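Quick note: the coordinates plus some simple rules give every number you see, no bench work behind them. These numbers come from a predicted model, not from an experiment. Cβ atoms are built from the backbone, for glycine too; each structure is taken alone.
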Structure I
Amino acid sequence: MIKNQQGQVVIIILLLMAVALTVGLSISSQTASDVKISTQLEESERAFAAAEAGIESVLSGGSSGTVNLSNNASYNVSITTFEGGHELFVFPKKVSQDDTKQLWLVAHDEDGDIDLAQDDYSADSLTIYWGDTDEVSSPIPAIEATLIYKDTDYQIEKYTFDPDSSRTSDNNFSSAGSDGYTVGDHSFQYRGIINDLASVCPTASCTRYALRIRLLYNHQAQPLAVQAQSGQTFHSQGRQIDGVGTSGGTTRKVYVFESYPSLPAVFDYVLFSGTNLTK
């Protein structure tokens, strides 16, 4: 009887040891997994910080290239002109109500200064696209476009487009297309065409500097793009800085679009006159 009891004790001890071993292995595996995840997160944060460091270096006047940092991290930064020489320019960020986006019609040099040695945009027309085809918003957004040019003096010419026909009788805006338009890989709901640039700025000495576009009526941010006349292209609108950071086996990428300096928003509310004002 005692021998049988001793056999049962051995079995119980073995079972307890198996359970303890299973629990121990589970805890060990979980600990190793937690350590691995923590290491990956740490490397990811280091890689992201390295990429940001490369971007900040360029923004503060540094050059592109690869730089090794401490803790086995490094970054590589490249700089490219943004959308230069293309027929369609899609603004990187959507435009909100009363927000203004500016498209430069003149070239800039490497320092970001206006370069009038290169020709400005001299075509007769251009097309403005806006609105999201996947989420048509209400009220329908309209736009105001302001052409800034110099013909002896600096002058402006305003264009307004409204897809809502119920408003055009009151606001005197030009009608805009609203049938949905696909341009390259991009889709827009509305379209306005400016086709009198030749008459507004007709002489060879006249320079078209910029087109400023403002969204009206709708609070929801809208995609915005401008297309050049067929066969024509726009100058670069800035530069894109790509920073790639690495740490261990982890790579993170950050990019920044740095546009050329544009006129402040208050510019759109300044009163213009070709002659002296009289109260």
Structure II
Amino acid sequence: MRRSPLQKPPSRSVQLYTDIQGQGLPMLCLHGHPGSSRSMDVFVEALSPQFQTITPDLRGYGRSRTRAPFAMQDHLDDLDQVMAGHDKFWILGWSLGGILALEIALRHPTRVQGLILIATAARPRGSHPPITWQDNLLTGFAGVINCLRPAWHWNIQQLGKRSLFRYLIRQHTDYAYQRLAREGAEAYLKTTRQATHALTQAIRQGYDRQGDLPRISVPCLMLCGECDRHITAAASQATAQGLPNCDFQQYQNTAHLFPWEIPHQVQTDIRCWLQGLSSVSRGEQQH
């Protein structure tokens, strides 16, 4: 039986901090947990020349601060307010953002034109090993040092690869650690307890939208990392198979933060997929 803890009585929506760039068809870009609009820059950089990217800090994240408890449902009501002036739009969602993207597509089937889903699943399942106090200690040291001296090779080799970063990234590149320093650390520090509680409650209640996927008929692209321990590649693939019109791409030797591991490959694949859709659409119009 499918379950959606997002179907709860909503509280009042809040006005989200939102970054808007570019012109064209709107593309709503949704971050994960922990996250913020800044952590979506790797996608905005690639999409803003073609789309108007609309990138909010979700409630309880980044600059959309709140002290009041809330449920996951409230994210959807907040995003309805953000997109109120747009009849048609696309959505790109990373991790939690991808789950919200699926929910919005189910809620507004005639408005959502397509989905780009990153490291996410309609029935999210992880394979993360238990976290020890040594993991937390090493991650704390590695994170602080990386903020002070981003991508320092000694820190990557001696601490980063032994910390919890090893479950977030597989390719410990300078670029990935620069993103962790510039965007990841801030996102972690500005994620509120209320946001963590809302997500934890949804997971404990067994969130599962797999059975509703046939209702989403728009073009979809699912990208995932082979070694993702937070939302497994198998869970992402099952979602892709449940969507009637979805292309699936799995990247070898990458994990949950694979857009920071192989940014150029991810950006290129998204652009090529969108260009392919445009070519098909032009061909249909000519006939």
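Just a few scattered comments:
- Origin of the value 22, where relative contact order in percent (Cα under 8 Å, 6 or more apart) was derived from one of I, II: II
- Structure with the greatest value (metric distance in nm of label points 7 Å out along Cα→Cβ at positions 29 and 165, set I, II): I
- Parent structure of the calculated result -11500, given that helix-only ellipticity at 222 nm (-39500 (n - 2.57) for each DSSP H run of 4 or more, over all residues; to 500) is the read-out and I, II the choices: II
- A value of 1.3 for distance in nm of label points 7 Å out along Cα→Cβ at positions 101 and 181, calculated from one of I, II, originates in structure I.
- Origin of the derived value 30.6, 122 (Rg and Dmax of the Cα atoms in Å; candidates I, II): I
- For FRET efficiency 1/(1 + (r/R0)^6) of positions 37 and 149 (r between Cβ atoms, R0 = 30 Å, to 0.05) computed as 0.70, the structure of I, II it came from: II
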